[in-house]
Structure formats: structure tokens, C-alpha cells
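The next part holds the structures, each set out as C-alpha cells.
Derivation of every value follows stated rules applied to the coordinates shown; laboratory data play no part. Just so we're clear, the structure is a prediction, and the values are computed from it rather than from any experiment. Cβ atoms are built from the backbone, for glycine too; each structure is taken alone.
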Structure P
């Protein structure tokens, strides 16, 4: 990876410490960097979905209420109906501006959303996901609910909320890891689309706790 983890990226590393990633390298991506490609780019689809959020416009700022800085409230998501053969939807949220282990940071996934569902409400509680759907992995582990941005100081980060229409439902083991989810989705994607929101450090956030002194 390019760059270190000091300075503006220190807060990103601290936010991952709870899951044992404090020692992992986090680096800011550069334009066109292959490692920064998102799920939509790596798993292209012929069909297109229009994805929107009631909380922010495409390319607009994600409200701090929808970030880990202030409550981590789910922003809500809506998308157009998939092709006639759609059997389920999957959602993948990634930060393409920061890379963890040479890939965009994974913030939230959900799969086996019924084909009859084309929206998730704002402030959706973690246990109120659609019947039959399941949470997949994020950077904190498997089967995790929405984990919003916690952007470190510096440039705004790009958060991709991508929706995929699939011609099948996925087995439970698809939620074990991002690799398992992507492998299960492969060859089953009918259409996809995304809405991209920008995140930045909350100016009212307290500074991170100091690191323990070396013994």
C-alpha cells in the first residue's frame, strides 16, 4: 500500500482498533488505483438500477446523524425495481477513499432482500431488516448491521451504497466474508446501481484518546 498511517489517517486506524485492525495498514487511495475499485466496478451488470437516499443526494454530504460520530442512524435507501427475473437484492456499502488490506473499507452489507422490497426506511433499527434478509460482513466482522462513516481528518471520503438485483437467493454462508458474498453473487447479477455520499470528520467530535505509552 502507498503511504503511512500517521497524521490524517491515525483516526481511521483507531476506529478499527476494536476489531484487532489497529496494526493493519490503512492508506488513502489515489485516482484510478486498481485496489480502490468498488463492488459495482468489479461485478458489472448489464441492467441498471437507480438508487437514492432520503438523507443525501448523489455526490452530496452524508449528514453527521448518519455517521458513527452522531448516533449512526441508518440514512434510508430506495431503488428502482429489478428485471422480471429478480429473486433478491444485495447491498454493499464501501468507502473507496480509504483502503484497508488493499481494498475499499467495507461498512455494511445485506443480502437476500426479497424481490418485492425496493426500499429500506430511514432510522431502520438493526433488528428491523426485511423478513428473509440477512446482514453480511463489514470491517468489524460477519453479520453486522449498518456501520456508518467515521471519516478521519482530511479530504472527504466517498461512500458507495450499491444495490444488486440477483436472479437467486444466496446461501447463509455467503455472509461469512466479503469474498464469500462476492463469490455467491457472481454470475447472478441482473442489474446494479449506486448512490455515493461524501463523509468528513465531524468538527464537534472529541479528539481520540491518547495511545498508551510504550512499556
Structure Q
């Protein structure tokens, strides 16, 4: 079975992580081991390739808005939100692109189910929902048969910033924090169980953790 490196980067700057992700993808070869990067970002709004600014309700002057090359519309990232950058070679892993989002949603749903939380997906609206509110957002790009970007789920983030936008381009969607459902499930606890289901569904062997390494130093991003 193939292996995967897992890094917990802590809180990072979005622009720096964006550059590192692309650098990693450009440098990788067929022998490069896949990676998962877990991080939180300082507050920022990011616009996907299909965003045309119609989903910005009003400006939040202390938070930047940046253009990303992922799919989707606009969203918010900030402390208390867990981002997972999924950097895997889909071709070598024999994962069909059309199944990729389905598998990701399944992992999040099974993780929540483990904690006795009912969750579900919505056709034509990628993500995972709890009690008719959105818990997990998905924004991806495929380049050189490899995935970039990933998912974000709110554990204990400040949801007031979603009032400045229509999250994911949907004026009717409401966001939810995990701590609204169960305050005892911390980000660390949820992350560890998410990793277990990720390894099982994508058929990786036991993860190799590289938390002590600095990916920005390794590939020359400062």
C-alpha cells in the first residue's frame, strides 16, 4: 500500500501556503509521496475561479480578499477553522476525478458519524451539512493529475464574517461550527479521527507524520 506524509502546520499565512502548495506540485514527480497539510489561516476571504464578486455583500475593511485558482465561489478562512490541503497523485492512486469529491465528503460524514453526529451531502452543492447548515466546504483543483487545495471545516471559528458574503455563492446557506453541536470535540480530536477515515477510504498505509518539518523551508518558500 502507498504511504502519505501528514503535516500539522499550525496557523499559517494563506499566501505563503498557497505558494508552497503550488511549488510542491510543480516539483513533484511520480516518486513523490503524497501529503496532507493541516492548518488554520489568519482571517482572509478567498475567491474561486467562478467568483465574479456578486457574492460579496459588503466589504470587511480589515480582512483581505484574494483570488485563488481553486474551483468554486467565495469563502472565508480564519482561526478556529481546520483546513486540509489534499496533495495526492490521483493517477497513481487510481482515483477517478469524478469520484474524488464523493470520497472526501464520505470521509467527513463518517468522521462526524463516529461522534454520533448525523451529517449529509447535498446534490449539486459540494460539502457536508449538519442540521441544514454547512459544516464543510470543498474547493479543489487538479494539475498534472494531482490535487491541490482541499477542504475547510469550522470547529470554533468566528462565523460573523460569513455575513459579509454569500458563502460558496449561495445566499441561502448558513454555516455551522462543530462546537455548536458538541463542544468537547476539539480540532485535535476531530483531525485524528478524520485522518483514520482518510487512510482507510483512500487506502493508504499508516501515516508518516512530518509535523516537525517546515515545508516552507524545505521547498524554499519564505
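Determine which structure produced the value -8000 for helix-only ellipticity at 222 nm (-39500 (n - 2.57) for each DSSP H run of 4 or more, over all residues; to 500), calculated from the coordinates; the candidates are P, Q. The read-out was computed on structure Q.
With FRET efficiency 1/(1 + (r/R0)^6) of positions 62 and 166 (r between Cβ atoms, R0 = 25 Å, to 0.05) coming out at 0.45, pick the structure among P, Q it was computed from. Numbers along the way, then the final one.
Details: P: 0.45; Q: 0.80.
This figure was derived from P.
Give the label, chosen from P, Q, of the structure having the highest value of FRET efficiency 1/(1 + (r/R0)^6) of positions 70 and 206 (r between Cβ atoms, R0 = 30 Å, to 0.05).
For this comparison of FRET efficiency 1/(1 + (r/R0)^6) of positions 70 and 206 (r between Cβ atoms, R0 = 30 Å, to 0.05), the top structure is P.
To which of P, Q does the computed value 16.2 (mean count of other Cβ atoms within 10 Å over residues 30-37) belong? Structure Q accounts for this read-out.
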